[in-house]
Structure I
Amino acid sequence: MKQLSEKLVQKQNYPERVLQFGEGNFMRAFVDWQIDKLNKAGFFNGSVVIVQPIEHGLTDRLNQQDNLYTLILEGVKNGEPVREKQVIDSISRSINPYVDKAQYLALAKQPDLKFIFSNTTEAGIAFDPQDQLSDRLAKTFPGKLTAFLYQRYLHFNGDDTKGMYIIPCELIDRNADKLKACVLQYIQLWQLEEAFKEWIETANQFYCSLVDRIVPGYPGDQANIIEKELGYRDQLLIVAEHYHLWVIEADRHLQERLPVDQIGLNTLFVSDLNPYRTRKVHILNGTHTAMTPVAYLLGLETVEQAICDPRVERYLKLLISQEVTPTLPIERSELEAYTESVLERFKNPYINHQLMSISLNGIAKFATRNLPVLKQYIKQKQRLPKKLVFAFTSLIYFYRGRRAEEKITIKDDQAILACFRELWNNFDGSEEAASVLVSQVLQQEKWWGEDLTQMNGLTEMMAEMLIDIDQNGLEAALVSVIGADTNA
């Protein structure tokens, strides 16, 4: 069986108009899919240049397949199962700047480039004072972006028409504002000229956005079956749900240049995306993050298995209704309807969404998605949200790196993993050791933005839960949190 390439599928060539930081499953199943649909509808006429934001990624695989890949959308539409297959050809080429920095910076000289999209995970938009403007590539995404924009500014002599529309897709609050703030920090750190700073402020536009689509990614054990149906091998197969939502806080100016709403896509250009973000991040993404360590440690593997398990389903329904939605400043009927739709999406039998895939960078995800709810609940109720605290504790136990006797591979920042290794190596199973371990985790201000041991009673409750999980198993600990009747 031949591998997918231009020899098998004719590829359209478009001017390179988009620079994209991130080549992962989500961006290819969301942004690049939308660019593909725009091109085929005659509304864009532009391709995407991928820049790999971390040292190890998919650039080589993409280039081996001439940057073609197959997207499979599966789910239920109008009560009927629907499965759509489409080869995406919106990516022109993929660059690994760690291998070829010159090729990356040469992109800055291309006059047709106008859009920058990114998804470098919740931890990606960060400032590192160790990054320098030198022959060595910046470690952070904002550092790489600043170097690119400076190169563009110099090449075009500060031409205001060569500024960029920058739309980050990272799932953090006010993502574009934070990205721009990092860029301005690098300008100051690197002592770049004031005129460049003014060019950033006036010629470039940073748009906050919110993205929503469940993308499990590569279909794993189903890949061989799918490839037989397709008639070719595709090492970059992606499976995603039909549902998608893109909310961009922008004016008509951007809407006219990126007319995705004109071809029936669920893309909204709004004046305030905060209500959309709050609802989505805390209910859908927050539930994903809270569910993952609990369900995985119970022996479950996928989101569908988790939501169809009576113990997990009851836990999540109580968590959302009792602790999450009461903290959200949105009409309750709207929240209930949205919650119901989210749980239905979790049950999609066609989506094999692995819990271990969701666990990637779990600490940053909990800090972004769940911690704000925990803090708001305490502020409103003057007590701890027990079910959310249980999710937090389960996350810490998950970072032990074992499920019963099975060793599990956790993917996160190396410094975070090293910290947990040391903490768990010193844990002897005693109540005192549990209190020390929890305190050490909660004191990591770099992770949480503050010292969480200052929250009254949090350390004590989490230490008790940790001992309960360790001594009695996660299922028994979960029952003590939600009650034994899973049919209630």
Structure II
Amino acid sequence: MENWGKPLRKVVIVGGGAAGWMSAAALSAVLKPPYEIHLVESDEIGIIGVGEATIPLIRMFNGLAQIDEAAFLKATQGTFKLGIEFVNWGREGERYFHGFGRVGKAALWPVDFTQYWLRLRAAGRAQPIDAYVISSMAAKANRFMLPQPEMQNSPMAELGYAYHFDANLYARHLRALSERRGVRRTEGKVVRVLLDEEPGPTSGHVRAVELESGELVEGDLFLDCTGFAGLLTDKTLGVGFEDWSHWLPCDRAWAVPSESTKPLLPYTRSTAHRAGWQWRIPLQHRVGNGHVYSSQHMSDDEAADVLLRNLDAPALADPRLIRFKTGMRKDAWTRNVVAIGMSAGFVEPLESTALHLVQMGVAKLIEAFPHHGFDPAEIAEYNRQSRERYESVRDFIVLHYHLNQRNDGGFWQACANMHIPDALRWRMDLYAGSGRLVYVDTDLFREPSWLEVMEGQNLRPKGWLSLAELQGVDDTANYFKGVSDTIANCVAVMPEHSEFIRSYCAAPPMK
């Protein structure tokens, strides 16, 4: 076989924070000597970490990185997340819940559970969709317990959940874990990036980064975890950025912590305001809050005032302004540099996807990890999958904005009237016609998530698939009542969320 160059042995991660240390933790769980992992970060460069909310697939990352759940939650002041409550997103005064996991039970009849629910609702015999989603009902009752996989055919066997945690503490926890596994950390600010100028297959690849101290950190594969700066991907290799702000016009956020409140809720809350929305993320020691908004529709001062006026408890610090632009790099992997996290792209935090996109970037890199040189076909496939993941997330977020019926200002009306991506229009049209929900293998969000958002924001199908009528309405209603009763009984035996945390993962008091 042709030698594609020297064997790849040294991985250099440029940038820390959650993206850098998630990459280090995952790679150090997989790569053993003679592989080396070296992370370079500067304490002078702040990270964007705030109270972080996640989605259930982060549990897969924890498994890959061999992270103990209880220890991680203690170290990060973490809590459990069963979904997101959306307030004022359809019309002002309305609210709905996007719960994690399955709606109803696996199909026992020819078509999906949702089809029978649509038919029952038309007959006035169905409860709201939440009644058939155990995570939603547990969240509303402020209860939680871990799934019980031994309880076959029970909703408790596969309860979907994720986490809330302090992103800075999370990075610190992953750093300690990674360094115990041999990851080397160097403190220093990168002042220059050196390229391989020798003729050959690696010509134009990044050879090393030079630090302010004069130290050179050489490597074979570089991960760009420098956030929006894109130090390697953008500044050095000139990889272009695809701007999505015409679909997602919010470009700024104020973030501020506030005092804890009771009860300790097991879900994130997203409240729409005049030109954006406000997040609320409950941790064990505080609540993380932020106001995401469009600077073309609201001034920074007004946005900060909206945030502070809508806190549940006194702020613990001054608000911090974060500027961003939604979009993605045209290629996540270029030559020997792979952009991870915000260096690769950013889709605003509405559905808590930021860390998942980090997770998937690293997981797919491990899947296609180069050994001798860099195969253009593998790089192209990595970039194809990365694009499809980002675009799928983008479309799901655009759905929330576009499917609003608010009448309180130009921002929301512009979102309702905008031309949306063709793939999103396809999904909406299928559901609007016969309640069809589709899944593509690169989708992050499965059919229940699309259902809960489209229904929650008042998209109503004209009908349902014809095979849903093969089952009698009375039999279907009895079956649905059995499902909702079973879920209610399961929720009734769960402990309160705060009680479960006390017994499972209570964090020490913050100093």
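Every number here is computed from the coordinates shown, using simple stated rules; none is lab data. Keep in mind the model is a prediction, meaning the values are calculated, not measured. Cβ atoms are built from the backbone, for glycine too; each structure is taken alone.
Identify the structure, out of I, II, from whose coordinates FRET efficiency 1/(1 + (r/R0)^6) of positions 38 and 198 (r between Cβ atoms, R0 = 25 Å, to 0.05) was calculated to give 0.20. List each step's numbers first, then the result.
On the way: I: 0.20; II: 0.70.
Among I, II, the structure yielding 0.20 for FRET efficiency 1/(1 + (r/R0)^6) of positions 38 and 198 (r between Cβ atoms, R0 = 25 Å, to 0.05) is I.
Could you tell me which structure in I, II was used to calculate relative contact order in percent (Cα under 8 Å, 6 or more apart) as 23?
Working: I: 13; II: 23.
Checking each candidate, the match is II.
Looking at structures I, II, which one was Rg and Dmax of the Cα atoms in Å calculated from, given that it came out as 23.7, 77? Please report the intermediate quantities before stating the final value.
On the way: I: 23.1, 69; II: 23.7, 77.
Corresponding structure: II.
A value of -12500 was derived for helix-only ellipticity at 222 nm (-39500 (n - 2.57) for each DSSP H run of 4 or more, over all residues; to 500); which structure in I, II was it taken from? List each step's numbers first, then the result.
Details: I: -12500; II: -10500.
Of the structures listed, the value fits I.
Of the structures I, II, report the one carrying the highest value of mean count of other Cβ atoms within 10 Å over residues 454-461. Could the numbers behind the result be given before it?
Working: I: 14.8; II: 18.4.
Max of mean count of other Cβ atoms within 10 Å over residues 454-461: II.
Given structures I, II, which gives the highest value for FRET efficiency 1/(1 + (r/R0)^6) of positions 286 and 430 (r between Cβ atoms, R0 = 41 Å, to 0.05)? Display every interim value, and only then the final one.
On the way: I: 0.80; II: 0.45.
For this comparison of FRET efficiency 1/(1 + (r/R0)^6) of positions 286 and 430 (r between Cβ atoms, R0 = 41 Å, to 0.05), the top structure is I.
The value 0.85 for FRET efficiency 1/(1 + (r/R0)^6) of positions 102 and 358 (r between Cβ atoms, R0 = 35 Å, to 0.05) was derived from one model only; which of I, II is it? Numbers along the way, then the final one.
Values: I: 0.45; II: 0.85.
The value was obtained from structure II.
Who wins on FRET efficiency 1/(1 + (r/R0)^6) of positions 134 and 310 (r between Cβ atoms, R0 = 30 Å, to 0.05) among I, II, i.e. which is largest? The partial results should precede the final answer.
Values: I: 0.00; II: 0.50.
Going through I, II one by one, FRET efficiency 1/(1 + (r/R0)^6) of positions 134 and 310 (r between Cβ atoms, R0 = 30 Å, to 0.05) is largest in II.
Starting from the value 0.90: which structure in I, II was FRET efficiency 1/(1 + (r/R0)^6) of positions 174 and 342 (r between Cβ atoms, R0 = 25 Å, to 0.05) calculated from? Provide the component values of the computation, followed by the final result.
Numbers: I: 0.65; II: 0.90.
Checking each candidate, the match is II.
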